[in-house]
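Every number in this text was worked out from the coordinates using simple rules, so none of it is lab data. This structure is a prediction, so every number in the text was calculated from the model and none was measured. Cβ atoms are built from the backbone, for glycine too; each structure is taken alone.
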Structure I
Amino acid sequence: MKSSLYLTVIFILCLIAFILLGAFSYMLYIDCINLSAGSEVSFFNFIYFLHGLVYSIPAASVLSCFFLIFYMIRHPSNPWLNLAVYSVLGILVWIVIIPLSYKLSDYVVRSTSETIENLENKNFYTSGYFRQVSNGYVYFTQVHSDNTVDGVIIVKGNASTFEDIPLSSFFDNINKDSLFESSVKPTGVVNYIISFLKMFWEIGKYSYMGKGLYLLALFSFSLALLSVIGLARCSIWRLCNMCTVFVAFLLLCFINLQIYDSKFFVIIIKFFIDKGFDFLSDRRILQLIINSVFFVGFTTIGIINVIRKPEANQEINE
């Protein structure tokens, strides 16, 4: 009983930790892409930190529920009581915490819109540095407050001076210093994670506005993620179970991202249309079906494993 009640405390601590981690990560990411040569570096910005706090709540809530599975594997007790507490927390996450976080984010964005607009419209270019342009290199000797510049441009070894030329004539985005823009641009796994979090945030917010199938598809995703706990007793070995749960969680996130951002599903949809199954041409329907299959499968596995392997995760000499 006590072990199951600890789940609530563990969940709250994880939620706070993940939200703070997300807020700091978001703030540092924005600070990095806003780096400007020759300007003072300040890695703490309260406005960006505040935005990071509210933007992190949905993902932090989901990760906190996921971490509870690891905790239950590491500290096994009454599986049914643990499942009851885990289910209540999961329902609170998807029915209460995440919807409220979207409302809170709207309030924060409205309250800080003027400050953010000033920060985004700020000119990040400074004088005294060579920067590459499409046909050569440019050196600014003076950057004026009206975003015009004086300097020297070098094209194929020939140098020429200029005065009061709009900064936008050299760079498409005058709010990002080209000296840093490419180097801080996320790539690989980091870019994939950011893409998933952005899509999760946008689709989640749109879904909670009451857009029918979007909401059903989102809830199917939530049920599939929560049902990953059914794999927590696949073997008597904790490490094996943790790896299985982790892979299943990543697989669900990957598939749900691919549904909205993959040419593969475009081919599948075209196939269903060609075969006359027009109702399967909607990505939300596909998401609902796929997540429902995972939910039923993981739940069934979990029930069977609780009955067949009551000693799972106990391991030897405990």
Structure II
Amino acid sequence: MDKLSEERADLIRQIEAEKSSLAHINREVKKRKDYIRSLHLLEESRYDNTQAQKQYNSLMQLLKKYQVDMEQVPEEFLRQTRSIRDASRGLEFGQRGEEKAAEAVKLLGNKVISLQNLRLKHNKLDIEHDLVIIAPTGIFSVEVKNKRHNGTITEKGILKSGSHSENLIEQIRRHTNSLNQHLEEIYKKQPQMKKKLAVYPIILWANDHSNVKDHFREVPVCYINRLEYEILKKDKYKAHLSRSEMEELCARLKKRRQKNREYPLCVERQYLEVLTEYCLMDLKKEIEDTTRQLRIHEYDVRMLDQRIQKKENGLLSWIGSLLKNSEKRGAHH
């Protein structure tokens, strides 16, 4: 009996340990779900480009952190993941391009004044300029392009790079018109100043490791190391702005600056639900294994209890027999 009792006590300890493990795993499941929810990755969540880049990075890190086997996922999930990864890389390249452009402008020192990611709203036009440079020669609306692949700008102004294409002329027209409208309104009572305020578009190719062929010719395309030489061409750009005029112009544009535009992430609710399930797979396997072991031990305890009960019943029966025999012997005497 003592040996059976010890065996039962040992099983009970194992059962308690497994229950404790299950509670811990369930807490970890909740923790992971809460963490994924806290990232606000759904498509209705909106972020500026810098924030969006961090969010996409967080999502990609989830796949690594929880060791999601991408070779075992359905094709649709894989396709959506690639789409998200491409969006993340696009933002990353765009951000690097803007950083390179900022560095190039910084090298010019006080020759120019620049405004990066300048968002301006006027009537129905809501435009975010990659880079606005105010130089003695004029005001430049700079479209920064940082593409992984070589690019070609067609005669119609369509930029093609890899599988991606975009209408540069539409972008340039919107940006230059936006800036012109603001400048006309700012200096509507200063006609002499208005004469100096021509806005010149430039396409800045920021990736030193790729090339661009320009068949459009209407808008200058320059590499990052040629920006200075382009914007300071006095024979081509003839605004003749003084330093004080440049500073005043910059200050007035800053006053009109809007908060950076926010965009939704390309993460659908269904994708995030499936992703969450993949991120919980290892924990669910642990729950399954631990639960199975718990059920086995609980069954073993029930079987052991039956054995103990039988032994106890046998012992009681034996004691009862002894008592009966004792009573018979007493009656006989």
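With distance in nm of label points 7 Å out along Cα→Cβ at positions 51 and 147 computed per structure, which member of I, II shows the largest figure?
For this comparison of distance in nm of label points 7 Å out along Cα→Cβ at positions 51 and 147, the top structure is II.
On distance in nm of label points 7 Å out along Cα→Cβ at positions 107 and 307, which of the structures labelled I, II is highest?
Biggest value here belongs to II.
Going by relative contact order in percent (Cα under 8 Å, 6 or more apart), which of structures I, II comes out largest?
Between I, II, the highest calculated value is found for II.
From I, II, which structure was Cα extents along the principal axes in Å = 142, 39, 35 calculated on?
Traced to structure II.
If Rg and Dmax of the Cα atoms in Å, for residues 83-202 alone is computed to be 15.9, 51, which of I, II is the source?
The read-out was computed on structure II.
Work out the source of 18.7, 60 here, i.e. which of I, II gives that when Rg and Dmax of the Cα atoms in Å, for residues 35-138 alone is computed.
II
Here Rg/Rh (Cα atoms, Kirkwood Rh), for residues 195-274 alone has been calculated and equals 1.07, so which of I, II was it run on?
I
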